[in-house]
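Just below sit the structures, each encoded as structure tokens.
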Structure I
């Protein structure tokens with residue numbers, strides 16, 4: 001008799017669990033549907049926004065290497081998708097998780113930015129040097145104690161030819177103090 005009673009209690013517990021599970025799913029369905037609709041609209045919206053962003057980057061950096069435009073486009077896309085993911089969590093009713101992820105990602109981004117500050121400084125200086133009409137391949141410049149001919153300018157570093165050797169300098173160091181020697185452009189026959 002005790003076994004039959006225990007089996008009946010177990011069946012009752014299982015029935016309650018199934019009813020609660022089905023009830024929870026039914027309660028969550030509107031949020032899930034809203035979340036799926038939100039994701040569908042977000043995908044369409046982000047595709048349209050990225051077309052505009054790429055067009056604007058193409059105009060703003062028309063003379064630059066396409067790698068810079070792609071990098072900036074991907075960075076904007078990544079940030080937008082992350083924002084969509086946080087908004088999606090909020091639509092599902094998981095606002096606290098979205099807030100925690102947003103805060104945590106802010107701290108992670110701050111740490112990465114601090115760790116990469118030298119690289120970021122060189123990249124920003126590289127953009128300035130690439131756009132500077134007074135600093136071009138073939139120009140003779142002095143940077144620090146060295147004088148040489150500018151061979152290549154890249155995003156993070158510049159190569160100078162000094163006495164037949166190639167000197168590679170970080171753009172942050174070059175951009176902070178350099179002097180152009182007028183009339184000594186070896187790459188331009190007009191000088």
Structure II
């Protein structure tokens with residue numbers, strides 16, 4: 001399975017070339033960006049119960065949503081999201097700069113006394129040569145038929161899976177998984 005961004009950038013070549021309908025589907029769907037930062041703190045300084053913490057920033061998209069992982073795991077971890085142009089801007093920043101930016105927002109919400117994180121993980125999906133983007137989306141002019149064309153096997157020998165091929169659950173892990181099951185069944189049917 002190759003991510004849609006990798007296919008769109010032509011990072012992999014096919015010989016013979018993919019059928020025109022497949023190429024059209026690859027280039028018609030959108031490949032979006034949603035970068036994430038998991039920040040682990042010495043202790044939870046935020047309310048334990050809400051699943052999501054929302055913030056309306058002056059800069060659109062700047063740390064506007066946080067998933068409270070303490071709610072699910074009991075671990076003092078917040079997962080911050082940055083989409084679109086702000087997520088793209090952060091791709092070039094160092095981890096230290098990203099964390100400082102996130103902490104600026106969290107200190108605006110919770111006050112200057114909150115601790116710094118003691119561990120973190122940060123994604124840079126657009127810069128990752130194995131991804132070149134995060135999730136697919138329905139671009140203008142696309143529909144379920146576009147995803148169906150992307151998912152269609154080529155000559156009973158080349159099969160496609162991944163979240164971008166899922167008609168029912170695109171842009172999700174379970175959609176990717178279910179598409180893998182579908183592709184495996186197609187392979188078995190072609191043996």
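Read-outs throughout are calculated quantities, based only on the coordinates presented, and are distinct from any laboratory measurement. Everything numeric in this text was worked out from a predicted model, so none of it was measured. Cβ atoms are built from the backbone, for glycine too; each structure is taken alone.
Points to keep in mind about this one:
- Parent structure of the calculated result 18, 54, 26, 1, given that P(r) over Cα pairs in 10 Å bins from 0, in percent, for residues 32-111 alone is the read-out and I, II the choices: II
- Value -23500, calculated as helix-only ellipticity at 222 nm (-39500 (n - 2.57) for each DSSP H run of 4 or more, over all residues; to 500), assigned to which of I, II: I
- Structure responsible for 9, 30, 28, 19, 11, 3, 0, with P(r) over Cα pairs in 10 Å bins from 0, in percent calculated and labels I, II on offer: II
- Origin of the value 26, where relative contact order in percent (Cα under 8 Å, 6 or more apart) was derived from one of I, II: II
- Answer label among I, II for the case where percent of Cα pairs over 12 Å apart, for residues 16-63 alone, calculated from the coordinates, equals 80: II
- Answer label among I, II for the case where distance in nm of label points 7 Å out along Cα→Cβ at positions 144 and 176, calculated from the coordinates, equals 2.4: II
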